[in-house]
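In what follows, structures are represented as structure tokens.
Values quoted throughout were computed directly from the atomic coordinates according to the rules given, and no laboratory measurement underlies them. Because the structure is predicted, anything quoted here is derived from the model rather than measured. Cβ atoms are built from the backbone, for glycine too; each structure is taken alone.
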Structure P
Amino acid sequence: MKKLIFATIVLLVSFALNAQPPAGNADKGDTYGSKVKSKGAIPLAEVVSQLERVSSLPETKITAKIVEVCPNKGCWLKLELPDGKQATVKMKDYGFFVPLAAKGKTVVIEGQASIKTVSVKELRHFAEDAKKSKAEIDAITQPKTEVNILAKGIVVVS
């Protein structure tokens, strides 16, 4: 019985620890996921221009500024677009997370970019993760088309 209780406690503690963004300062050169070299990265604005002609791009290196990090796990990012909108980054296979300290940093992301219609359910999930108010969450009633990046690796460049 003691072993069962101990195993349950260990399991609960591990879940609690995993439900946090990773610690760290997101310093220049820090990488998350696969190793990424910044050479050859193109600005996010250029990627958006390319996505106006095609719905998705093959694996690309993209440079952008992070404006928001999922406060629950660091499992998604929002990137700044020139028109004031934002692009969403998700981590491939939910395989890595980014610390909250990455907010405001410029990064190079290696991954696939596409235009995606995001469902109301998913938009509400992002709003809940971002700790938006119930009124803000309830106000989400329409799907949204946005730039989406599935990242396999991220490196902080400044």
Structure Q
Amino acid sequence: MTAGETMSGGCQCGAVRYRVGGELGYPHLCHCRMCQKASGNYFMPLAAARQSEFTLTRAQPTWFHSSDLVRRGFCNACGTPLFYDVPGADFINIVLGSLDDPHAVKPVAQSNTGRKMSWFHELDQLPVEANEETPDRENAIAASNHQHPDHDAAEWPTGASS
């Protein structure tokens, strides 16, 4: 992402949406146990946005104080983790997978690697599943998809006012 570019993102169901202007700083993978628990995954990809360049554009997240120093924002409707926030700081960390274009931000570092899975180096050696998706199944999923699209939508869900 380049300076001046605007990025948007939000939760899976579309209830919470946000926009970030400016550059995302220090994109990294955090392996700490709190991030593992908060994401339900082995690590959490994060990057910092200046509070002055961050705007919630639809609804408010629900906040959980995972420690006395940090709160984590997520969608109360679908559970998507969205933010890692240090109240009073001039930045907020965005969970990179919640961006509409997560490919746009490449991590530059890893943190808290003491909790990193010891077998990560073996992942590229695992067998890859054959593509089992058929056109009929892909069409059925597309026709019944309840996930918000990867862009801002004036109305979501379809026919509802935002």
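Could you tell me which structure in P, Q was used to calculate helix-only ellipticity at 222 nm (-39500 (n - 2.57) for each DSSP H run of 4 or more, over all residues; to 500) as -3000? This value belongs to structure Q.
Work out which structure the value 29, 28, 22 belongs to, where Cα extents along the principal axes in Å, for residues 23-86 alone was derived from one of P, Q. Going label by label, the one that fits is Q.
I have 31 for relative contact order in percent (Cα under 8 Å, 6 or more apart), calculated from one of the structures P, Q. Which structure is it? Let's see the in-between values first.
Details: P: 31; Q: 27.
Traced to structure P.
Given structures P, Q, which gives the highest value for FRET efficiency 1/(1 + (r/R0)^6) of positions 79 and 119 (r between Cβ atoms, R0 = 25 Å, to 0.05)? If you can, show how the numbers build up before the last one.
Values: P: 0.80; Q: 0.40.
Once FRET efficiency 1/(1 + (r/R0)^6) of positions 79 and 119 (r between Cβ atoms, R0 = 25 Å, to 0.05) is tallied for P, Q, the winner is P.
Assign the value 41, calculated as percent of Cα pairs over 23 Å apart, to the correct structure from P, Q. Matching structure: P.
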